[in-house]
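Every number here is computed from the coordinates shown, using simple stated rules; none is lab data. Bear in mind that the values here come from a model prediction, so they are computed numbers and not experimental data. Cβ atoms are built from the backbone, for glycine too; each structure is taken alone.
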Structure P
Amino acid sequence: MTDIISASELAGESAGPRPPVLLDVRWQLSAAGGGAQRAAYEEGHIPGAVFVDLDAELAAPAGAGGRHPLPDPEVFGAAMRAAGVSADRDVVVYDGGQGWAAARAWWLLRYSGHPSVRVLDGGLPTWTGEKEQKVPVPTPGDFTPKPGALPLLDADAAAALARTGLLLDARAGERYRGEVEPIDRVGGHIPGAVSAPTTENVAEDGRFLPPAELLARFTALGVVPAGSGEQEVGVYCGSGVSGAHEVLALAVAGVPAALYAGSWSEWSADPDRPVATGPERG
């Protein structure tokens, strides 16, 4: 079982005797919030897919923990069960093509203990089969979250990892350098973090680069190849969404990584935390 699936593979599995649960997590980053795209889902989605609202179901309300804090496990579990998610059934998540929202759902499910979750590589634009407007009413699932199955960082742990291991900043380079900051209180990055824009993990069509190319990219950024020594790798972004996509890219490359879910939106909200600017690499 890999962490991504192609559209052709999904079509084959969907026609099988036990098709995967499909979750449509279309969402777009918005400075004003409310980025869920239910209207687009209702205009057409992969048959059987259930819409999941990232802002309401894959995150808690914005606050001291950042713009997209992790949801309460009970709230998340109820949303997943309502969508038909069970512990013993495969899940495939997709979004509009960017991959960030789908990766957030993938990470939350895997972090919460689900054993089999994959992201549709390239998202809905790669799907060439039929689409439907009918909103399905799934049979409720039995999934109960058990958080902790994937590594998670808080602000202090992220700061320490930037000094002792490798902390990757998945945002655009200009935000990392502090040249612009369209959303959060201040621009810049966690001191010692390495700029690693998640947009560079995919090809022009939104599909992930081949595993070997991803590994070469991360190795150039400081990832120690397997067998060459112990190293902890962590990722953060603006609010824990695109960072999940980078964790997924690292998984495709065979590199386990922790996510700092609060990310820059939590870090920068605290004026006592240091902020670095410019092309620093630690």
Structure Q
Amino acid sequence: MTASSTPLIQAAELQAALGAPAPPVLLDVRWQLGGPPGAEEYAAGHLPGAHYLDLDRELAAPPGPAGRHPLPDPKLLGEALRRAGVSVARPVVVYDAGPATSAARAWWLLRWAGHPDVRVLDGGLAAWRAAGLPETTEPPAAGDGDFEPAAGGLPTVDADGAAELARTGLLLDARAAERYRGEVEPVDPRAGHIPGAVSAPTTDNLGTDGRFRPAAELAARFGALGAAGGPVGVYCGSGVTAAHELLALEVAGLPGGALYPGSWSEWSGQPDRPAATGAQPG
């Protein structure tokens, strides 16, 4: 599989790459808030050769004051990735069941950790199945990778940095609009959003087929939200869905956005941090 200018890969292209003499490492990272466990779905059927990684245990640190899905310890992340066969010289493809939320988290983490070639299966397992491509219940042999994470390959901001971006740049809130407005809050301590943040639900990154919208459409979307070459940050509930927004920004040709890993789960747990509610002005 050759290097690509897009962080996405289509099902047919992935099938061809998996049949090549030097196939990519394939990671299944199925996960959804509240379950069922992705490991059970993986055991019932997955792409041939795919290794399963657990988002809660291997792609995040334990929940706490820093949020529900803090960034993992690079050493522990590296151990999990090497067990899955991840090596610096081999490309990696990640997928989930759709809509690429947890796959985007894995893509972002690998890039943050310094891996140079990571792509997301566009449309996830649903697109693979829609193309009539094969699955298996057989897990692959344990991998023997050599990848050593070096944190800092992609930018992050803390709570103060997110607040500053909301004032002087562009801070996108990737959650559903009703959570941004503070009408509901099913998980975190308080409802609302970071003052000055702009609502940008990740559902608007996708077409009706569950795949990412074309680059030009995404560029127009983010341009209308205020992305015009200045600094951009993204947050969500716990730093997972925000990675989907950053992936969409890269597809749109607008890389370089910063992730606020703690996101609303950290911010709302700090009583001295203000919370805004209602729709954004304008």
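Hey, distance in nm of label points 7 Å out along Cα→Cβ at positions 75 and 259 derived from one of P, Q reads 2.1; which structure? Among P, Q, the structure yielding 2.1 for distance in nm of label points 7 Å out along Cα→Cβ at positions 75 and 259 is Q.
Taking distance in nm of label points 7 Å out along Cα→Cβ at positions 91 and 179 as the criterion, the highest value among P, Q goes to P. To which of P, Q does the computed value 34, 33, 16 (Cα extents along the principal axes in Å, for residues 187-250 alone) belong? This value belongs to structure P.
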